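Down below are the structures I want you to see.
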Structure I
Amino acid sequence: MNYAFPLLAILIWAGNTVITKMSAGAIFPAEIGFYRWLLAGVLFTPFLLRPMLRRWSDIRPNLGKIFILGVLGMAVYQSLAYFAAAITSATNMGIILSLMPLMSLAMAIISLGLRLTYGALIGALVSFCGVMVVVSAGDPAMLLQHGVNGGDALMLIATLAYALYSTLLKKWQLRLPPLLLLYLQVLVAIIVLFPLFVFSEKTGLGSGNIGLVLYACVLASMVAPLVWMQAVSRLGPSRTTLFFNLLPAVTAVIAALVLDEQLALYHLGGGLLTLAGVILAERWKTPVRPASATAPQP
């Protein structure tokens, strides 16, 4: 039963990648990005406003860090994904997003002092090759001639932003309840995205896009984080993170069923290489440089 929590979160987030692709042409990126967090803020406020005011003395010293987290994890990551969706496939987006754990690991080695392992080193190379296969559509020569598709490039930047968000979250260890911290970041996203929303072109909400906004808000922004938190509390962070490796495969299946996206051999090959690299990084823990022996003290 405990495994149902991370599986449900992954299913919702994979579905949200497809929803993001479906939003292209149905609603402008700045609109859905702002409406998503605005609605989440409205729904969270009755339950979390009072806890926020009670904990304000703990929150106030951390406002700068909370602002950075909200910008990276809520505003930048998802906004770039909405812009990327107009010029790349949901399948590509899912495979590129699967690099996030590996990016987080690399940043942790640099900033948190984690030791470099053979798994991280070789896994990075294998995953990089996998993503290059996907973004070049199986033809590296074409990539050298024409460069990376703009949508794939935006998705890579978005994934990097979320990896940085995850790393800072671990580094800062803010002593706030997870749900309250999520609410504070949602408020940051509303504030940061409001100017972009004001100056953007607007489609307006209607029958053709309101379902996309509701899915992104209620399921992807509220339900999925809650069940993921439950998974972490029941299974532990390490075991829960392993389920993230299912994201590209689940996204590809949903995209094929809902969007009729064709799965090519390069998707399969690149996706498997990317997944293999991430698994190598997570499981092969042999350090590149063994710890130096400390001389016994007299």
Structure II
Amino acid sequence: MKEWLQYAVAWSAVKTLDLLPRPIARSIAAVGTRLLLLARPKLRKTAEFNLRLAFPDWTDAQRRGVMRKMTRHLGWMAAEFARFPKYTRENIEQVVILDGHENFLAGQSRGKGVLYLTGHIGAWELSSFAHGLYGYPLHYMARPLDNEPLDRLVNHYRGLSGNRPIFKNESARVMLNVLKEAGTIGILADQNTMPEEGAFVDFFGTPACTTTGIARVALHTDAAVVPGYAYWDENLRKYRLRFEPPVELVRTGDAERDVLENTRRFTKVIEEIIRKHPEQWVWVHARWKNRPRGEPPLYDFL
């Protein structure tokens, strides 16, 4: 009963936002996100802590400003997600424009597949969705939601532009097959990872447990690693789907050293993107939750 009640609430919210004019839907979703953050003090404390850790020289006013804008961007993305059925190849340029797309095409031209390196930046759901509408659908790494009906709804919407999920229990085999066929795989690489699945590398000057899977797959397949992210351009009043040049892999012949060094490189790329658009990253995530052995926890309030 609880599962279906959660689904009903989410379904109603999505359908309501879809029916409203886009500016109104975005405004309402932004207010809803702000209320949600107020109702979840641990999320707010996490964001405050993360911003102090990442930007120790900032004033409290600067951090509060970033949190306000982050909340707005999360709401806006929820509204954009609800409107996925309305977006087509003919109208997507009214919402998202391509920027640096030659970098993606350069990676694709290698013929070994593309690992689309991204994070929870700007409108990350919209970035891969829009790229699919532009004619470049991808497979995306996904963890199934605990709520099965809601999980089906989310993946149905994501798939409207041709994108397809790769779930954790099938990831290795499917990833290799997709890359063998010169396909594209989108991977969010900016979240806390279990120590057995990652390595500790510097992120804003503090070690953070980070997935090594991207480096392992890239080194094994020689797939191009192309950073991509959709950020809101305030002047243009649209999202820019920006692609950076492919990240050149380090190959020394020492397998584990190469995995660690390339993971550092990928993490540095994501950090640099966040530094450009700090108000568009999800600071409410406990990115530094897992610690190297022997270190005390950083989030003593969780």
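Given a value of 19.1, 56 for Rg and Dmax of the Cα atoms in Å, point me to the structure among I, II it was derived from. Working shown, then result.
Values: I: 19.9, 78; II: 19.1, 56.
Answer by label: II.
Set I, II, criterion distance in nm of label points 7 Å out along Cα→Cβ at positions 21 and 269: the highest-scoring structure is II.
As an exercise: helix-only ellipticity at 222 nm (-39500 (n - 2.57) for each DSSP H run of 4 or more, over all residues; to 500), calculated from one structure in I, II, equals -15500. Which structure is it? Spell out each step's value before the answer.
Numbers: I: -22500; II: -15500.
Going label by label, the one that fits is II.
Matching task: 17.1 is the computed value of mean count of other Cβ atoms within 10 Å over residues 29-36. Pick the structure from I, II.
Values: I: 24.4; II: 17.1.
Label of the originating structure: II.
When relative contact order in percent (Cα under 8 Å, 6 or more apart) is computed across structures I, II, the figure 24 traces back to II. Comparing mean count of other Cβ atoms within 10 Å over residues 109-116 across structures I, II, the highest figure is found for II.
Out of I, II, which one gives 4.9 for distance in nm of label points 7 Å out along Cα→Cβ at positions 141 and 197 as computed from the coordinates? Mind dumping the intermediate values first?
Values: I: 4.9; II: 0.8.
It must be structure I, since only it matches.
Only the coordinates and a few stated rules stand behind these numbers; no lab work does. Keep in mind that what you see is a predicted model, and the values were worked out from it rather than measured. Cβ atoms are built from the backbone, for glycine too; each structure is taken alone.
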